[in-house]
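Quick heads-up: structures coming right below.
Every number in this text was worked out from the coordinates using simple rules, so none of it is lab data. Note that this is a predicted model, so its numbers are computed, not measured. Cβ atoms are built from the backbone, for glycine too; each structure is taken alone.
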Structure P
Amino acid sequence: MTKRIIIADDHPLIREGLKHILAPHAAYSVAAETADGHELLAAVRRDSYDIALVDMLMPGKNGIELIQQLHLEKPELRILVISSHKEDIYAVRAIRAGASGYLCKDHAISELVYAVNKLAQGRMYITEDVAEELALSSMHTTPVKQHSLLSDREYQVFLKLASGKTITEISERLNLSLKTVSTYKARIFQKLSLNSVYDVCRYALEHNLLDQMDNSSG
């Protein structure tokens with residue numbers, strides 16, 4: 001039976017690219033596509049899909065919160081997160097939230113069909129590095145990285161601050177009020193024991209997070 005796929009990404013070119021990769025494979029049919037998290041939730045509530053290809057950061061509801069809600073409402077839906085962020089940024093968080101796999105957009109051309117095949121078989125798609133990180137994070141003896149204590153939204157704001165974005169720019173990019181972003185910033189400083197944006201940049205550099213960030217939305 002053909003597996004019905006829904007694609008959620010705010011970039012039309014990305015959606016077209018994913019459809020192009022899947023087109024030669026008769027086992028899969030791209031039955032719908034959406035441009036933000038709210039549209040995705042509405043679509044899966046209206047109709048039934050087997051696999052969702054979901055961008056990590058879209059307008060409206062997104063990220064871990066979106067994955068958690070999808071998994072809660074549609075536990076049978078297999079979720080493959082497709083993001084421009086490297087695996088060590090969000091992969092473990094996404095898997096714990098209910099995703100069945102995490103694929104970097106850089107590897108979509110070579111890995112997408114393989115990843116979708118695994119999900120269609122009821123299996124997970126995770127790399128060795130992510131599997132190791134999941135195993136290590138489950139061990140009580142493993143030291144906890146301070147930034148792992150941040151919520152998903154706090155972590156997003158943290159990355160934006162570390163990349164040099166202002167409060168106003170973060171507010172516009174994440175669709176949050178200036179007051180909300182300032183609140184997240186204060187929580188970040190408190191949880192990481194930091195005093196300034198300079199400290200945020202230094203912390204990100206010391207933990208090898210800066211080279212994983214880019215200015216794209218996914």
Structure Q
Amino acid sequence: MHIVLIGAPGAGKGTQAAALASDLGLAHVATGDMFRDAMARRTPLGVRAKEYVGGGELVPDGITVGMVIDRLGEPDAAEGVILDGFPRNVPQAQALDRALNENGLRVDQAIYMAVDTDELLRRLSGRWLCRQCQASYHEVSNPPAVVGKCDLCGGELYQREDDTIETARRRLDVYFQQTTPVIDYYRGRGVLDQIDGQRSIPEVKAGLLEAVQRRRS
């Protein structure tokens with residue numbers, strides 16, 4: 001099976017993708033890891049991608065798609081993959097379909113982990129770090145015993161600019177602008193399933209497995 005897992009920043013997609021791939025015996029293809037590996041190994045596409053990354057530019061879709069297709073050709077992907085972080089837009093989704101079709105394959109299922117915006121903002125914007133030891137806390141899921149003070153060393157806690165609610169809101173705006181059309185694309189192709197991503201990690205995992213089993217039966 002070739003499964004696309006879709007979820008906004010803060011939805012827990014990376015955690016669930018790795019677990020789902022392990023349970024199903026599929027390769028977990030995360031584009032962030034794939035980029036780092038290709039650039040470290042200095043593959044032809046990795047070298048080209050590094051030129052853009054080094055210049056602070058977005059890597060063109062053509063390079064991204066090429067790297068994904070190369071990855072799908074590796075031995076551990078023979079039984080299928082969980083795609084995590086790709087496709088991010090409709091042109092990427094269309095390019096993926098064309099490449100798979102050339103090999104007699106297709107995207108069998110796209111699963112959208114739906115989480116309310118308020119919950120995503122809560123998850124993304126609640127992190128605090130210790131200035132001294134860099135221990136990490138979260139206002140809701142892992143708060144310090146004393147507000148503003150590190151449990152481990154007593155250092156002052158601070159919030160990075162990337163973890164503020166304003167930054168989180170901007171990240172989500174960009175994500176939904178790019179990815180909502182992808183959700184509609186897979187819905188139109190009849191392969192989209194949606195699960196409630198606001199439940200506990202074990203409950204979300206069970207929901208994903210149930211959705212896959214429904215498609216398989």
**Comparison of P, Q - label where distance in nm of label points 7 Å out along Cα→Cβ at positions 52 and 76 is highest** = Q
**Item:** When mean projected area of the Cα convex hull in nm², for residues 108-203 alone is computed for each of P, Q, the largest belongs to
**Value:** P
**Message:** Looking just at relative contact order in percent (Cα under 8 Å, 6 or more apart), which of the labels P, Q belongs to the structure with the highest value?
**Reply:** Q
**Item:** Value 0.94, calculated as Rg/Rh (Cα atoms, Kirkwood Rh), for residues 60-131 alone, assigned to which of P, Q
**Value:** P
**Asked** Can you tell which of P, Q yields 2.1 when distance in nm of label points 7 Å out along Cα→Cβ at positions 92 and 156 is derived from it?
**Response** P
**Message:** If distance in nm of label points 7 Å out along Cα→Cβ at positions 12 and 116 is calculated from each of P, Q, which structure is the one that comes out at 1.6?
**Reply:** Q
